[in-house]
Structure I
């Protein structure tokens with residue numbers, strides 16, 4: 001083999017089930033791990049492949065019936081590779097015709113012949129498949145990690161990434177938020193999309209503590225620290241920021257007349273309400289117009305009975321609805337009076353996004369699911385309507401000036417918005433299914449992919465999947481993925497920190513990576529990219545670069 005270190009030779013296989021190689025006698029089976037990137041050298045094609053499984057075997061059963069003793073090291077070495085051997089299952093993902101350096105990788109439509117050599121992938125192989133940040137003007141590819149056992153950068157195609165909805169899955173403690181910040185920073189630095197982040201736990205705006213690895217206990221920069229002129233910070237809780245000597249750009253207030261029945265329906269499970277209670281909101285809206293929620297929250301018990309008669313709702317269901325929603329009354333950011341004449345911070349948020357600025361909405365002390373779901377639903381419903389109107393204008397004029405700004409909406413605890421019972425009722429469900437053509441996509445961050453509707457899962461373009469323990473979650477994370485059976489074993493073998501399976505629309509083939517550190521080296525790269533083709537005015541750029549360190 002030319003420049004690839006030999007791993008073994010091909011012995012069995014099929015196009016549908018994958019192929020199998022015999023491990024080289026010089027290799028210890030313990031040095032080979034699931035998810036490793038290798039190349040099968042066929043006669044006409046190189047096949048880029050992943051190791052999916054390993055197995056030890058023997059040439060005949062007699063060896064296994066009379067195994068060497070503990071002190072028979074010489075006999076063990078004699079048997080290794082002949083009498084006893086290891087086989088490795090491979091899943092070819094792409095093939096490239098030999099002798100054509102500029103030939104693009106193709107889907108696998110054939111398999112290599114017996115005894116084809118299998119070697120470790122090289123840096124050139126990784127760059128050929130996944131691209132590099134230096135290509136295409138430096139604004140298309142984002143280095144997100146390295147293949148297991150290699151230092152070569154694996155890049156994500158940001159142009160394809162923002163086109164469709166995406167997901168970061170992994171159990172608690174696997175670094176989902178750090179990986180999400182890395183993805184968001186890449187899209188902001190390159191100008192590929194504006195981002196709207198519903199930041200439930202305060203992890204995306206300003207610096208947060210690094211949980212593990214080198215520099216444990218140190219703080220790493222948030223998006224507002226990295227991009228002070230490109231990121232706007234909105235908050236429901238300015239006091240929480242002031243206690244940390246920080247400030248927001250805008251304080252967001254929510255008024256009862258901004259809430260529609262569609263915003264309450266997804267709260268049914270969170271508030272433990274039956275369908276009758278939540279559906280009674282439509283009767284209230286029909287009877288009282290935009291003041292339906294204010295009337296309900298301000299009503300005395302006797303008035304609730306009268307409202308039930310007027311709207312045809314069940315009195316008990318209406319009382320239950322009021323009792324649950326009463327938790328909103330008294331929250332400083334929520335107001336039952338009319339919003340008429342007051343500055344609408346939600347419109348200001350939309351204007352920031354239209355200008356290409358990203359927005360992080362922090363919830364501060366309000367970490368209840370009721371607040372998170374309600375605020376996110378209200379904003380996203382209006383945003384969806386706004387983008388549909390903008391798209392109608394763009395199609396009518398065909399002017400680039402009317403083209404909607406590409407938008408990426410990030411939500412945590414996504415199963416609460418996109419569960420099987422609620423996905424069709426929330427604006428997020430419609431965005432995941434239909435809004436790609438309106439230049440809007442989701443970035444879903446969740447530890448329970450099995451709680452997300454399968455139709456939504458099938459629409460996800462790119463996935464970064466960290467360690468998951470539950471079999472249902474592993475199966476859900478791979479919904480809609482070709483060759484999912486081989487990838488399940490890879491997912492089951494991931495370490496709990498800094499390892500993830502990257503697959504989908506923005507990468508040519510699935511790959512297991514050691515995820516990149518979200519730290520000083522990455523911040524240096526971000527600073528360098530701010531001088532690229534999407535740089536702002538010289539003064540703004542200098543301001544951003546000066547605040548990075």
Structure II
């Protein structure tokens with residue numbers, strides 16, 4: 001197989017278009033594109049030209065001769081996909097569908113609220129139309145959302161999708177209003193009055209509670225917050241994470257949930273801090289990880305290995321890590337039943353199940369058929385242990401497999417519990433809200449003509465970075481339909497008056513030049529330390545650096561900061 005995809009997809013589809021023999025699938029327009037964990041290269045068709053590798057913005061495609069031992073399972077992943085979806089009817093060249101054009105002349109102004117992947121993908125789709133200009137708002141002085149504050153620091157290849165985002169934000173007609181909070185610095189009503197359309201891509205802002213006794217005591221934390229902590233999110237740097245010997249004498253952390261976020265947290269806790277010091281992990285958390293007493297991280301999954309929520313690329317990465325023990329605990333489920341499925345995931349878990357344990361290494365335990373039943377406090381009111389109940393699998397008349405408690409429990413001593421059982425969106429001011437799904441009710445992204453949603457606020461916390469592209473495309477299609485139909489009234493003011501209003505209320509607002517100054521300073525500090533970047537985590541410091549893009553006069557106007 002000449003070339004191989006080695007990580008989850010950003011759904012940019014540049015590789016599909018670049019391929020001269022249409023050997024990368026699923027492609028745009030095919031079932032599964034945008035929802036698939038990753039794309040796959042057909043070895044029978046690939047001509048080893050390297051065009052896909054050059055086009056990929058995340059450097060995720062490599063020649064098979066350069067695969068590391070840890071990446072070799074991706075060969076089987078590619079082969080398995082084409083056994084199920086052979087694509088024998090493919091055309092010899094990738095198809096590029098005609099670009100839609102607006103029937104009205106414009107100009108049109110669109111506000112995008114949220115500068116994460118969904119927001120930037122939406123901006124990219126909108127800016128394909130020269131009649132449209134886009135202003136992107138975000139509460140933080142830095143963009144990129146979960147790519148910056150959610151992707152684990154040891155996954156630097158995944159973060160290279162930032163290169164694509166930087167291309168989007170450099171397009172004509174694009175503006176940033178960073179450090180501006182919609183609902184505080186400017187209202188929803190003011191935005192809808194001044195723009196033809198407002199598109200919200202604000203994501204999911206809350207985690208789901210465990211719902212067991214003791215879950216709210218100190219030492220029981222959201223994995224969402226923990227991820228923000230080690231990734232340098234300015235709101236999470238004061239998180240009460242205690243993993244030293246005095247606070248966690250058991251040397252164990254328990255994580256509830258076995259999705260990708262849980263594996264990320266487990267891997268960071270078990271990783272050699274010296275290896276992390278070469279990444280963009282936040283400095284304060286890195287110091288805490290250097291002092292960590294953690295030797296074992298137990299990841300609890302209430303069902304069996306076949307129902308595990310983590311993706312195959314995440315498991316491949318963990319299985320290929322030579323510095324960490326990975327133990328698979330199937331509970332009372334026999335190995336032949338636990339790993340019966342004929343899949344890459346099942347084969348990897350079976351192989352991990354049989355690996356020897358090196359006592360010199362930290363250990364991640366993937367424990368299945370286990371659920372927390374209570375969180376137990378110690379003498380100082382902090383988490384001391386987690387009561388864990390054993391489950392068994394039961395299939396109902398409809399063929400649905402569920403975990404059923406057996407009544408057996410045990411105590412796992414720990415000083416830290418992380419809950420990673422999913423996100424839930426919070427209400428957005430002045431928009432309708434569905435409490436059951438944590439989303440804004442919408443029709444393919446349209447809330448009402450002139451107001452739209454994309455990303456997690458639209459569909460809930462599902463999918464990958466690349467899922468946001470197809471999701472944003474659908475919402476933008478609805479927006480374009482409404483512009484063409486004339487159902488959206490003409491807004492008041494112009495682009496200059498909008499900027500004047502926002503600068504008057506938030507003079508510390510960060511524009512594209514300000515963000516580029518922050519980005520450059522982080523990379524400068526990183527280069528000096530042999531790291532990709534050293535993140536700024538203090539908002540005031542971010543604003544001081546951003547102000548240098550406007551010169552000393554702007555700094556004085558902001559209160560003498562220079």
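Some points to look at:
- In this comparison of I, II, the computed figure 26.0 for Kirkwood radius over Cα pairs in Å is attributed to I.
- When FRET efficiency 1/(1 + (r/R0)^6) of positions 220 and 492 (r between Cβ atoms, R0 = 35 Å, to 0.05) is computed for each of I, II, the largest belongs to: I
- Of the structures I, II, the one that 0.90 was derived from, the read-out being FRET efficiency 1/(1 + (r/R0)^6) of positions 388 and 476 (r between Cβ atoms, R0 = 41 Å, to 0.05): I
- At a computed 0.25 (FRET efficiency 1/(1 + (r/R0)^6) of positions 116 and 324 (r between Cβ atoms, R0 = 25 Å, to 0.05)), which of I, II: II
- Identity of the structure behind 1.4 (criterion: distance in nm of label points 7 Å out along Cα→Cβ at positions 156 and 188, calculated), options I, II: I
No value in this document is a laboratory result; all are computed from the given coordinates. Here the structure is a predicted model, which is why all the values come from computation and not from measurement. Cβ atoms are built from the backbone, for glycine too; each structure is taken alone.
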